[in-house]
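*Asks:* The data blocks that follow each hold one structure.
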Structure I
Amino acid sequence: MRQRSEAQLQPPGGTLDLLLSSIWLGIVNWLIVRASRQRGLLPRLEPAESPPADDAPKVAVIVPARDEAANIGRCLRSLVTQTYPTSHLRIVVVDDHSCDATLAIATALAQTYPQLTVLRSPPLPPHWVGKSHACWIGARAVGEDTAWLCFMDADVWAEPALIAGAIAAVGTASLDLLSLAPRHELHSFAERLVMPCGLYLLAFCQDLRTVQARHGGEVTTTGQFMLVRRSDYEAVGGHAAVRNAICEDLMLARHLKRAGGHAILQDGRTLLSTRMYRGWSTLWIGITKNLSEMLGGPLRTITIAAAAIALAWAAWLVPLSGALHCSSGQTNACFALIPAGLGSAAAFGLHIAGAVYFGIPGWYGLLFPLGYSVGALMAIDSVRRRLSGRVSWKGRTYP
């Protein structure tokens with residue numbers, strides 16, 4: 001009988017650890033490089049000098065608001081103090097049947113600032129989503145000489161040079177639609193745990209080189225700030241064309257781009273800030289209402305959620321597996337600890353750096369596997385809501 005060598009008698013676990021660790025290190029490096037390249041494809045909006053009134057195009061900022069008493073005051077105060085010529089800047093708040101003090105706060109400010117107008121949205125027609133309807137009402141209320149429509153959420157606030165900078169940007173790059181990604185303020189545990197992971201996930205999944213290209217049908221945008229040329233807005237039917245879309249911002253930008261317009265997303269964090277959610281109750285509902293649509297449909301959403309959980313927990317499990325097999329005397333497992341440790345250190349370093357970027361304690365970066373796991377549960381819930389045919393948001397349920 002042929003004698004088996006010691007290597008042949010050794011369990012295969014160590015070899016498998018070495019293979020998995022090498023794959024793990026390769027995946028982490030690829031994701032970090034991809035995220036870095038994506039960031040480079042998102043140009044930053046810079047402050048700009050306000051143009052003279054004679055040269056400034058007329059701009060209308062339209063703020064749809066429903067139950068935004070906690071945010072509307074700060075939002076409007078930041079808009080009425082813009083450096084853009086007051087004679088060429090109109091601010092229109094459309095109250096979408098708020099049940100709190102939103103309307104009272106906005107109305108009180110309008111009595112002080114003549115450039116601010118407050119409208120009450122009429123009853124929501126069938127087959128309309130509330131935000132699209134409020135935006136449509138605001139767009140129809142401004143004068144025909146308004147060249148640019150700026151749709152801005154009530155939970156964001158601006159630095160004084162925002163509108164001047166945005167108008168300068170669309171002129172320099174010959175844009176028809178400019179969307180801005182704001183700086184996120186994160187205060188509760190829920191926000192700090194989930195939001196950075198969600199934004200990283202978008203960076204990993206999106207191909208900004210494609211969606212930011214001038215030609216092609218795909219686009220990326222955020223409804224928190226959208227500055228659109230009025231003629232292009234009306235040419236594609238405005239918000240009436242996306243009346244029943246939950247992701248109305250993405251659908252509107254897609255219509256405009258497919259009609260030949262130039263639409264891009266820029267990094268607006270130096271001039272625009274937001275706090276979208278205030279804990280688990282608002283965060284869970286706010287994300288699940290449209291996450292499935294943002295990620296490309298139910299099947300792609302489930303696939304991304306499964307991959308996110310597997311890769312997130314690999315940061316702990318891959319080195320742990322190597323360490324256990326190494327302690328049992330498997331030489332290859334000991335070698336596997338090198339790529340496993342490097343990959344996990346890079347993954348944790350990336351998320352710690354992300355926590356610092358968002359202005360939260362760095363130790364939140366150590367919790368990123370938990371953050372992606374919660375995000376995956378939200379993704380599954382989002383798919384469930386979409387397949388059920390009903391999505392709820394702010395007291396309304398939409399088919």
Structure II
Amino acid sequence: MWIPSENIIAVLNTAAKLSLVVFTLAIFHQVAIALIGIFPSRSFQRISNNRSLPAKTRFAVIIPARNEEAVLAGLMESLNRQTYPRELFDVFVIADNCTDQTAAIARRHEASVFERFNRNKCSKGYALEWFFAHYFKESSFSHDAAVIFDADNIADPDFLAVMDRHYQTGTRMAAGYRDSKNPQDSTIAAANSIFGLFQGRFIHQGRTNLGLPLSSVSGTGFMFALDIIREEGWHTRTITEDNEFTMQAILKGETPVFIREARFYDEQTTTWSEMLRQRWRWSVGTAQTMRLMVPKLLKQIIRGETILLDSLWFLLQIPVFALISIISVLRNLVLLPLFKADALTILRNTVPLLGSYLLIVASVLLLLRLEGKKLKEYGKAALFYPLFLSLWILMQFLALFKKDTEWKPISHSAAWETKQ
């Protein structure tokens with residue numbers, strides 16, 4: 001049996017120790033942001049609740065939609081129920097390669113419909129690029145800011161009013177609070193819902209409290225000043241256009257923030273197949289954004305813009321954790337001949353893993369309590385959430401070796417709308 005030399009063991013042990021230091025710092029960074037995110041911003045709350053501020057901002061509400069006849073009416077009706085003055089916002093629906101009644105439904109709800117047909121460029125990013133190219137050529141449009149929704153969303157009645165108050169007080173880019181339409185539909189839907197809540201409270205809120213830019217506006221329910229893209233238009237090439245667009249804005253000096261009081265509801269995938277397909281697309285898109293944006297971030301960090309270090313870490317954390325995992329596995333394989341499988345050693349190696357599992361479950365239970373959610377709907381997903389999280393992390397690791405993937409729409413249901 002081959003026994004590793006002392007030099008090999010020393011190198012592997014040194015690499016393992018360095019990896020442990022990096023891992024510890026990374027965990028400390030995330031835990032610190034999460035703890036700070038427990039407390040909502042009081043200054044933001046005051047702005048959100050300042051009903052004495054007269055409505056002023058002109059919004060272009062933009063809805064990219066492909067064959068969304070089952071859910072689009074629900075979003076349109078929620079927009080028509082906004083407390084915000086109707087004359088201050090216009091709704092634009094991008095009927096993107098639709099073969100159903102999406103465009104007709106949008107017109108019945110008095111939206112401006114832009115029909116697009118291009119089978120070679122089928123993604124939300126391309127649809128937005130095409131729309132804004134037409135939008136900025138139209139001299140009759142005079143909006144201050146854009147709001148992006150997915151067709152399956154439902155906007156809270158005060159969504160636009162809250163965004164207006166923040167825009168008037170200097171906010172130029174903001175993500176709203178994403179809640180779930182359907183956590184009760186399945187354990188998978190509940191787990192996806194927890195992910196959204198976790199992102200809002202423990203990632204977005206913490207960064208906003210610290211004055212750091214959000215690393216992603218999370219795809220839907222977000223607002224941005226139109227002058228951010230007025231000159232060059234919308235140009236994204238990855239299949240997670242939200243991540244890429246956020247990084248583009250950060251590189252221009254923008255600071256996207258999180259506004260809890262601007263609430264909307266998002267439909268979650270309910271089956272394994274749809275969840276895996278959606279997560280794989282997100283994972284590949286994040287890897288694409290990493291390859292595209294890391295050099296640009298590094299260039300500006302070298303120039304002294306150290307606030308971008310957080311954004312850089314957001315993109316690099318998956319490959320860094322992947323490298324740490326590879327070092328750990330390699331070390332264990334090389335040292336396997338020296339391993340003594342006594343009960344005490346096995347227990348010592350199992351305790352940290354079990355402890356991590358229980359810590360994640362505990363953090364999810366805390367999250368649900370903070371957000372006022374019912375354990376009846378989320379309890380089973382909370383118990384198994386570490387397994388879902390491990391699967392998603394594995395997919396992100398595998399996506400590092402995939403340069404592209406086909407964009408496929410996720411089917412949506414009108415069930416939630418019919419309950420309202």
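Values in this text are rule-based calculations from the coordinates and carry no lab data. What you see is a predicted model, and the numbers here were worked out from it, not measured in a lab. Cβ atoms are built from the backbone, for glycine too; each structure is taken alone.
*Asks:* A value of 1.00 was derived for Rg/Rh (Cα atoms, Kirkwood Rh); which structure in I, II was it taken from?
*Replies:* Clearly, the read-out refers to II.
*Asks:* Out of I, II, choose the structure whose coordinates give distance in nm of label points 7 Å out along Cα→Cβ at positions 14 and 166 equal to 6.2 when calculated.
*Replies:* I
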